[in-house]
Structure 1
Amino acid sequence: MHDHPVFGTLLIAWTSVGVLACLALWRTNAPYGRFERPGWGPRLPPRLAWLFMESPGAIIFAAVLLASLPVPPVPALFGALWLVHYLYRGFLYPLLLRSTRPVPVTIVVSAIGFHAANATLQAWALYRVRPDRSVLWLTDPRFLAGLVLFACGFATAAWADRHLRHLRAGPGPQYRVPGGGLFEYVSCPNYLGEIVEWTGWAILTWTWAGAAFAFWTVANLLPRAVALHRWYREHFPDYPAGRKALVPRLL
């Protein structure tokens, strides 16, 4: 990154914005989902909102990748991993969504801005700043460990998404207490999965941009996980006492 001082400055600025966002989220719950409330402007249907919010992660990354062709095998594999996540999150997840709560346009716009900036930085780091990764990287312990974390995190988040959808399958209250699997230990295994996944991404790509994204993921999801855990305890008197918010037995 010493050869790319402008890119390094952008990453420092981007991480600093993440710190400010984290502080803001500890003070105010982002107004969507069960924390949706009036006063945040017009609203979009949830499926359309999630499509708009997450799809830039795939579209912009793919655009930078295509503009960088031909791409060596290892950076191409990085791109495939990224697109597996964002094709799921940006296009399949909205189709499967069962929530009926609208999402404020302010949240949608801020999410679009985040994913546009983040996807640009990630792709730029892989295809412009450090495009020359040797195939020997595929046997490096950092790549292998990161790949395991990425795969396990993605699978955990997707499983938790499916589990939460099925809680809405039948009649009854809008929200119920989830259980089974990791839900026996933490309130938000979907968020834990995302954090593990993007920590794995930072390790397997071994870039400062990846590390910045892992930090942003924690900065965004940790405050919300704690808030959701508190919400469960307030609304369900019989909520399991030993269940943590995000990390089994710790947090």
Structure 2
Amino acid sequence: MTTGTMLSEDQLTELMSILGGVTSVELKLTIPGAHHRSTSDALDLDPLEAEIRQVVFFDTPELALNKAGLVLRARRMTKDGGDTVVKLRPVVPDQIPKHLRESGKVSVEVDAMPGGFVCSASMKGKSSAAAIRGVVRGENHPGSLFSKGQKRFFAEYAPEGLKIRDLVPLGPINTFKLKFSPAILPRKMVAEMWLYPDGSRILELSTKCAPGEAFQVGVETRVALAGLGIDLAGEQQTKTKTALEFFTS
């Protein structure tokens, strides 16, 4: 976790050096638990408009994939069935193999939050809510959810000898996702609440933009949220790391 500070000069220099090789930037902000209600009120968020989702990760009990920089996730959604992703992070865009960069199936993006950022390469896929639920219930193995391309991507970076079918489900976690357009900001944002089984919660605000807009959008969003009294200096948490640590603790 990081505190809600601005990026350092070295971080800004590093970020500038990789933006030319990414397809998108997602700006994220974690809201401290004590400020969830006030933030919701300030942004006029209506929870009844949120989409209910379930997220499950796949790894070994020792988190061998996470230690190798790999994340495998499946997601059930009330509107669009389900989807999957194989994600590698951190990455340097220029060091991603040419056959992956030119495949058209791998997206490279930066997640930036106060105090830090990470660049990742992802290959997404489609599934069904029923198939994902079946794997969580032990009726099938995780490999049944991922495409051949995703399995090749996984095999290229997974620890030697580790197969997708050998992974275990970590989850599920119930989440609520709400897309909204703040009156004070001419762009769409997302509010996402993750509810962990122990009762803890993470509320994250985010917005996506093109790499060339990242700094301008970052400043505009920061000014707008600060103007509403939203806490920008709280300790930052990542949803994935928190989930993996919870289910393997």
Structure 3
Amino acid sequence: MLSKSGAKAFFLGGTALCAVAFVLLTLDTLKQFPTRSNEDKMTEEVVAGWHIWERNNCMGCHTLMGEGAYYAPELTKVIERRGKPWIREFLKDPEVFFPGRRKMIKYDFFDPATDPEAATNVDNILAFFEWIQEVDTNGFPPEPDIITDQARQAAQIAANTGGVDPMADAPGYFKSVCVGCHAVGGQGGNVGPALDAVATKYERDYLLRWISDPQSVKPGTTMPALGLDPETLEQIVTYLETLK
């Protein structure tokens, strides 16, 4: 059992040791911060995107690095998860992408009809998202540690096709936007149905009508009307016809 003086010495020594460790860890953090924070790539566009984020209180719904409200999706890795083309399309009119489900409003500063600098605003917010996902967050947000049904499906399709990529011949728009909701060969999103073997279920005319105006085919559907130009629409349907 420690004497009174021994206990005092132990307390003071332990406190001093912890204080020194705290100072050293703080100095180490400050030393690593410039590299881990990606600050050398903080361009004017990134700063402008941050101002858009702050000015419109985006954290009132979303989170970045786990900070913010948990009402809307976490956006630290949104570029990696969705891709810039998909985000561009979504910001034009969020409600069109998920009718009756998305509560995100359509901001005027992303609309060319109301703001002549809409394209620049989109570029800036994308630059901000692209910058922040390169910040070293020690693995946040974490990858799921479970094997999903989609992963199992991908493994099965890879085995059945000899490792051939079923999206190798997909048009660029499909790879960058459509896969945000749909999957082929286990690659892509799970908001909408997987499109493997879609050509065995639907004929070309149906696919053309469905993609052009989903609401006219199935009122109330969550599939958005993307307003595709004829060439892009033709490319996507032609590709879907190969999925048998």
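Read the figures in this text as sums done on the coordinates, not as results from a lab. These numbers were taken from a predicted model, which means no experiment stands behind them.
One of 1, 2, 3 was used to compute helix-only ellipticity at 222 nm (-39500 (n - 2.57) for each DSSP H run of 4 or more, over all residues; to 500), and the answer was -21000. Which one was it? Before the final figure, lay out the partial values.
Numbers: 1: -21000; 2: -7500; 3: -14500.
Answer by label: 1.
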Inset, instruction - Using relative contact order in percent (Cα under 8 Å, 6 or more apart), single out the structure from 1, 2, 3 with the greatest value. - result: 2
